[in-house]
Each structure stands twice: as structure tokens, then as C-alpha cells.
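Chemist: The next part holds the structures, each set out as C-alpha cells.
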Structure 1
Amino acid sequence: MTTETDTTVLTGPFEQARGVIGREPTHDERYIFKFDSTQERAVHMIGVREPLLVRWLVDDTVTNEAVLQPWTGHASARANMIVETAATDTDTNTDTDTDT
């Protein structure tokens, strides 16, 4: 079974700062944050009401992955792209909030 995914690419500083704050991504949506350089990129969950699966990538290779919990989750890793999607029930069965 193939599921079509709605993708939103966030490239501007305002768009990236807002991210998914105040939005509730569904399981068929993903938000992509693209950056011009690779450096430590932090993600916080303040203002986000649902758990997210966050992947940090360098040149299209996943370097870190974490399920972040609403309001309190935070993590960071080196990346030039971040992909955020709604976490599934399977994803949320483990506590993977990290600050690496």
C-alpha cells in the first residue's frame, strides 16, 4: 500500500522558527527544514501538542532520529536538513528525547 505524503518545505528563517508550532501534522504530512550549511540544529517542542518523529540528515543520510514529546521534548544533532512527521503509536512507545 502506498500513501501519498503532503510535504511542506520550510526554507526561510521565519518559517523555520515557527515550524509546526500551533499546527497538528497528520500521519500523511511531513515538514522539511533545509539549511545552507551543516551545523548543530536544535528542535524544541514548546507549543507543539502532539509527539513528533524528527530526523536529522546530512547530505540525505539520516544521522539522528528521535521521538519528541509535546511541550517538553528537545534534541539536537548536526544536520543540513531536518524532517518532522507525526509520531505513530509505535514510535511513541519508547522515550527517545535526547539532547545530543
Structure 2
Amino acid sequence: MYILVSEKGDLELHDSDNMRAFSIVLAAHSVPVSRLTEIGELAADNDHYWLDADAVEELCVRNKDQQWVRDFRAMLESVEPYGYYDRAANRVKAHVERVDA
């Protein structure tokens, strides 16, 4: 699953059934990330964002589907031991990929 940040800065969740991967894809080399910073913050390494898990869930068109929500929450729990989910802050860490469109 990945969040696509369009050239206009809009956020869209894609491949939402893929619970084995999570990233942020910037559609062009320089896209506005203001919407992204509304739901998270750049991590100290500058290659990742910490995103509010509830906000990520809201981006999904299936966010009212209880099975999808359970699967998403299970994914978060599975990456917690590796430092990619902060349960106390309810935020998930996502790698940033830059793709020139």
C-alpha cells in the first residue's frame, strides 16, 4: 500500500489491500507536501514520515469495512517491533519514494 502525493499535493491511498508494504510516493521531484505534513511529520532521517494511523485509515475508500480495518491494524502491530509503528502516538512510519511522472 502506498500514499500517492500528486503534483498538486493531493493524497490518495493506493493498493490498499497490500498489507505487506507501506510507503509514500511523490509523483514528481518537487511536489507540495503541505497535505502530507497535515497528517504527519518528517522523521529525523529525512527519508521517512511519521503519519497519523487514523488519518491513513481515513484515506482508504474501504475505511468502513471492518475486515480491512482489522487487517490494517494487524499490519501496524506486526511492524511495531521493527520501529515502524508507535502505538502510544498511534503513528506509522513510511518510506518516501520519489518518482518523476
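Nothing in this text is a laboratory measurement; each read-out follows from the coordinates by a stated rule. These numbers were taken from a predicted model, which means no experiment stands behind them. Cβ atoms are built from the backbone, for glycine too; each structure is taken alone.
Chemist: One of 1, 2 was used to calculate distance in nm of label points 7 Å out along Cα→Cβ at positions 26 and 90, giving 2.9; which?
Modeler: Checking each candidate, the match is 2.
Chemist: With relative contact order in percent (Cα under 8 Å, 6 or more apart) derived from the coordinates and found to be 32, which of 1, 2 does the value describe?
Modeler: Answer by label: 2.
Chemist: Figure out for me which of the structures 1, 2 the number 34, 29, 21 belongs to, where Cα extents along the principal axes in Å was derived from the coordinates.
Modeler: The structure behind it is 2.
Chemist: Thinking of 1, 2, which structure, once helix-only ellipticity at 222 nm (-39500 (n - 2.57) for each DSSP H run of 4 or more, over all residues; to 500) is computed, gives back -7500?
Modeler: 2
Chemist: With distance in nm of label points 7 Å out along Cα→Cβ at positions 66 and 82 as the yardstick, tell me which of 1, 2 scores highest.
Modeler: Structure 2 comes out on top.
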